[in-house]
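Below, each structure is written out as structure tokens.
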Structure I
Amino acid sequence: MAVFWLALFVTAQEPASTPLAAGSSSGLAVTGRIDNNAPRQVYTFEGSRGEVVRITLEVTNGDLDPTLALFEATGRALVVQDDSDDQRQMSVTVSLQRDMPHYLIVGRFGLNVGTTRGEYRLKLERVGVVSEQGSTLLYGVPVTGTISNAQPQIFYTFRANRGDVLTIEMQRTSGTLDPYLQVLDSNRFLLASNDDVPEGGSHNSRIDNFIAPETGVYIVVASRYGESAGDTVGNFILSVYEGQFSGIGASSVMPELVEPDQPVTGEITNNQPQRYYRFSAREDDVIDILMARTSGSLDAYLILQDMNGQTLFQDDDSGGGKNAAINGFRIPQNGSYIIIAQRFEGANGSTAGGYRLTLRNRGDAYAGVNIGIPRLLYGTTVPDAISNADPDSLYAFYGMRGEVVTITMTRTSGNLDPVLVLLDQAQQRLISDDDSGGSSNAAITRYTLPYTGVYYINARRYEGNRGTRNSEGTFNVVLVRVSPAPGGS
């Protein structure tokens, strides 16, 4: 019989095996059929040390006399069952011993030489974890343990994906135990620890919002305050559970990386109404962001933020239809930025569906602008002078369509009669002013920019036939944004 089951395991490793996902306590089920053409079916699943699984096999049609076997990838048999009190159903609960693939084989008595046939339903459930040292913890499945002077700490492991947001909690259930928790990476480097939860004066231990930095195995050390030198003892419950917005892109604490011209896809649902992305850019880079609906009723909405959470720009429908777009935004400084892809939260804020997000970097906002022309930022004051040798000055700034700006030129010395001219990107006149600010000042007040791109300011002196000609002196130019473009802040 041992030779027979060993041969069965060897054939189980053929590529024909089917991956099987194990559900929670509610279980996930698959169906299949055993007959002369298929006297056995093989399933594989990833198992973890200390994990307790329940396997249920039920004949749903035919005269099938079922058999059931479970093997580790090493070939070690954990379950071999070919008979039960109820010939049409068998169930077994087993504790897994190692972190490795496992093979689950459904067949009939006699296999190739058997004669029974029929359909079946197979269910694999993850029902718990044993509390032995070295066991693998599962999200949402608590384990119990005991801290004593003979065993002041117990090691567990769990698997996490990069970006998982977790809470690890150790609660005393008896004795004098003062719990102490540590989380280590696979190299045993300390990542987080806690003695007492911050609220309520409890002696329980909890690590909140632990973010898995990489996909892999992590170690939980359940211990007591003082560890080996401590003196408290007692029983505890240890749990690891996942936050509501866990995983890469689910929250601002672990946004998904997006690169220019490499679109990413996502989905907005009631359970996940926002997705977060991160990108890096240099000062004066000009970027475009498009969030285009690909399925469902989604009314796309985009928010651009800096890493401090300050909103820089937002948009609802600039991409056409229900698509969102931020076009021509100038990056204010070197660094990383956050894109929030979500749905419009207006009167119909329950839309949902898939989308494609595309980031484009056009490069330097001032490409093509003479390097000798000073660049102005909103809110800056620039001192300068006009003389017969240097009768005017030219400045450049980048603005967005719909922004309202005020530009002033104020004399600070001499007899200068200031004149201001605002030019477009081809250095053609848009608007000018001589004496709106008085004889010693010029002002272009509350002008709405007609396009997104580069503008020029020409600060000069009056050259007409009336008043003072060839005036000279010093002055200040001030560029102020009175109100942002629609969507800006």
Structure II
Amino acid sequence: MNLDLYLWAGLLIWLGVIALFLYMLFRKEGRSVGLSTIYLVRLWLIHWVAAALYILPWFSATDKEMIFSGFVQSVYAVLSFAVGVLILGPWMLRLFLPQAGASDNMSMANKSIDQRLPKIYMATGLLSMLVLLPLLRGVPTVLALLAAAIQFLVVGLALACWQAWQRKAYGAFARWLMLVLCFPIFTIVLQGYLGYGVYALLAIIIFVATFVRIRMRVILISLVIGYLGLSLYVTYMRDRQNIRETVWSDTSIGRSFQEVQSTMRNFEWFNPLNTIHLQLINMRLNQNILVGATVFYLGSGYQEFAHGATFHDAAIALIPRILWPEKPVVAGSPGLVTAYTGIPVAEESTSVGIGQVMEFYINFGTFGVITGFLILGSIIAVFDKLATRALDRGNQQQFTLWFLPGLGFTQVGGSLVEITSTVAASFITVIIVNRIYNFFLQVGLRKADHARSHLPPKAQIHRR
């Protein structure tokens, strides 16, 4: 079998699906908030990018057959995901929620949009990340809610960009977007991690692309951001150990910033001819290695298929630990990775995600991958459409109720347990934050009405 030929075919199929989603994202009659595209791009990052290295003549690797076995499963996954998003999801909406099947496409010109809400969301995310999370890290259920609350920072920035664009305040839009572009540096300084900042940046940029209809400029800017992202990645990976030692120590944020600043002063531009750069990508962005190892491990009879066991765990994960302290399910993937690949993983020192391609495969093989991504794509399509409908109506709180949990589905490297627990926690967190905000909003309105009622008649008329 000519692996190079089949690898080329798989890479082109992936690009075809990406192109189709971008076309759907940019066409005027196809409204979306980008959830399905966010998932697809994240999946592309951990399956396509590293696989493409293996067609380069100057990139040598001894595990090409294993990589190809894993990559083939990702091709099945992306095709099934596309069918779920474009066909099954819309059909489900028309069948069960016909009133949600079409967006309103109403003009924002005559709508009163709460301009404080994005800042409230951003403040909630920052408070959760910098204050509450360090204080309440040992409380399991609260920890899950705070992890979801941090995502309000992403939603707040996304809505701030949307509001500025709707008001035609292009200067404010540019400033918010520049802040978004700094997000990866922000997460490196505060947490020592690049991944969360990059994924947050991707989510906001794709969301912005749904309403900024300057297609070629968006595509060109995305290509530039992509190259800068690869350059930042290889630079970060070069100094990652020093950065994390500084950030995770008891030093101040200023010291962490100085360490990151030192790294940025020696910034490395990504060079596709540099084999060290290519190996860094292959080392951390190649989920095909784990999937391929799983295919060989199960195919050799070293382990039995899970037959839906992880789906059962994902359902149990929906129950808060505060209600079930002895719940046997925990978030994380290293145990599953070792069990189904035979590759030992040190849980305390290595972050290894199982990802949905591998998890669906360990349950029912290729059939599990096809069926799983068909269902996953349809669910994300439903969340996307409901969030889109809310935003078309100018209802930012209803938008957040679907968009923020929808982001929970886009954890492409996580387990199903992590996805279901995150989505459930996100729903609860959005409801709590929105109700608290509405309570204080009503209190403020009542005080304003009370103060207005005590004004002399002429002053009341003047204030009106």
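Nothing in this text is a laboratory measurement; each read-out follows from the coordinates by a stated rule. Note that the structure is a prediction, hence the values are computed from the model and not measured.
Computing helix-only ellipticity at 222 nm (-39500 (n - 2.57) for each DSSP H run of 4 or more, over all residues; to 500) across structures I, II gives -23000 for structure II. Have a look at I, II and say which one yields 4.5 for mean projected area of the Cα convex hull in nm², for residues 58-113 alone, as calculated. This value belongs to structure I.
Could you figure out which one of I, II the value 39, 26, 24 for semi-axes √(5λ) of the Cα gyration tensor in Å was computed from? Structure II accounts for this read-out. Calculated for structures I, II, relative contact order in percent (Cα under 8 Å, 6 or more apart) is largest in II.
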